[in-house]
Structure P
Amino acid sequence: MANVTYNVVAKVDGGLENTFTYTTDASGHAQGVSGRVTSTLAGDMNRNAWQQLLAGKRVGGLGYEGGHSAPSFLGAPGERIGLFAQHQFQNRGAGAPNGDGAAFYKEEAKIMDEVKRRLEAGRPVDLNWSMDTPFGAKPGLPDSFKLVYWFDGQKVRAVPFRNLPMEG
C-alpha cells in the first residue's frame, strides 16, 4: 500500500522479539526500514524466492536480485515489504563489482559475525539497524542505499552503497 508505515514484530530465538518499521512511498515500495534486534531467527526461514525474483530481476533487470533491507537472519520479513532490487555484487558479491566503494554483503557479514559472537558469549545483541532505499529514476530501483547501524554503546556506522552498474 502507498504511503503507509508498517510495524513488524518478529518472534525470534530465546522467546525474544525483534521489531522493524517499514515506510512506503507513493507507489507502495518500501523507502526504508529501521529496527531493533535482540536475537536471531534459527534457520533463516524468512526467505521467499518468488518475491526475491520479483523484487530483483523483474524490477531491476539483469544483474539484480531481491535484496533484504534487513536480514532474514534477524527475523525481518522475506516478503515484498522487506525486499528491494539490489545489484548482485552488493547483495552477495556475484558478478562484476559495481564501484570502488563499500560492498554491502561484506558489511552485512561483519554485523552477522558480531551478532553471533554476542550470542555465543551470552551477551545481549542490542543492534539498531536502519536502511534507506530511496528510489531513483526507475520505480522500485534505488540508485544507492545507506545502512546505519550500531550495537549498544558502540559508535554509529553509516555506510553508503552504490546500487547501479558501472558505466562503460
Structure Q
Amino acid sequence: MLGLTWQAMAQGLTFRGGGISGFIHGIDLVFHEAGHVIFGFFGEFIAVLGGSLNQVLMPLIATIAFLRTRQPASATVTLWWTGQSLTDVAIYAADGRAKALPLLAEGLIHDWGYILGRLGLRQSAETVGRAIFALGALTMLAALALLALDLLRCWNASSPDTDGRPRTAA
C-alpha cells in the first residue's frame, strides 16, 4: 500500500492506465458506472454525480463494515482504497474543463464537465480536482498510519511480558 500511495501521489492529476494502478482504476470504474444506474432514480444531476459518489462510497461502506465487526486492519485497507478512489475521481474532476480524458464510448458526456458546468465551476476544474486529490492523499496517508498503529498494537500484544509469558490482548 505504501508503494501504491507513493505512485498515486507521484502521478498527481495525470491519468496513467497501466500496471496495478490501471487494475485498481478498472475496479473503481465498475463501481463508478454502477453508480450512474443506482443514483439514476434521483434525476439527471444526481445520476451523473452518482458515478463518482458510488465509486467512493463502496470502499467507504466496506470500511465502516470492517470497523463495526472489529477488523481494524481490513478497515485500513478499504480506507486506503477510499482515498485512492478519491484520487481517481480527482483526475476526472480536474479534466472537467479540458475534457481530454478518454471516455468509455463516443458521444458520452463528461461527468465532471457536466457537474462543474451546472454548478458554475467549470473554470475551476483543476482547483476542484486538486482539492479532491488532497483529500484522497490525506485519506491514504491516514490509512497507512492507522495500519502501522494496528500492527504495532498487535506486535505489542503478542510480545512476551517481562516474565516470559505472552501478553493478553486488552
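The table for this structure:
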item	result
Entry that produces 24.8 once mean count of other Cβ atoms within 10 Å over residues 69-76 is calculated, selected from P, Q	P
Winner on distance in nm of label points 7 Å out along Cα→Cβ at positions 29 and 117 once structures P, Q are ranked, highest first	P
Test item: helix-only ellipticity at 222 nm (-39500 (n - 2.57) for each DSSP H run of 4 or more, over all residues; to 500) calculated as -4500, pick one of P, Q	P
Comparison of P, Q - label where volume of the Cα convex hull per residue in Å³ is highest	Q
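Read-outs: derived from the displayed coordinates by stated rules, not from any lab. Being a predicted model, the structure only gives us computed values, none of them experimental. Cβ atoms are built from the backbone, for glycine too; each structure is taken alone.
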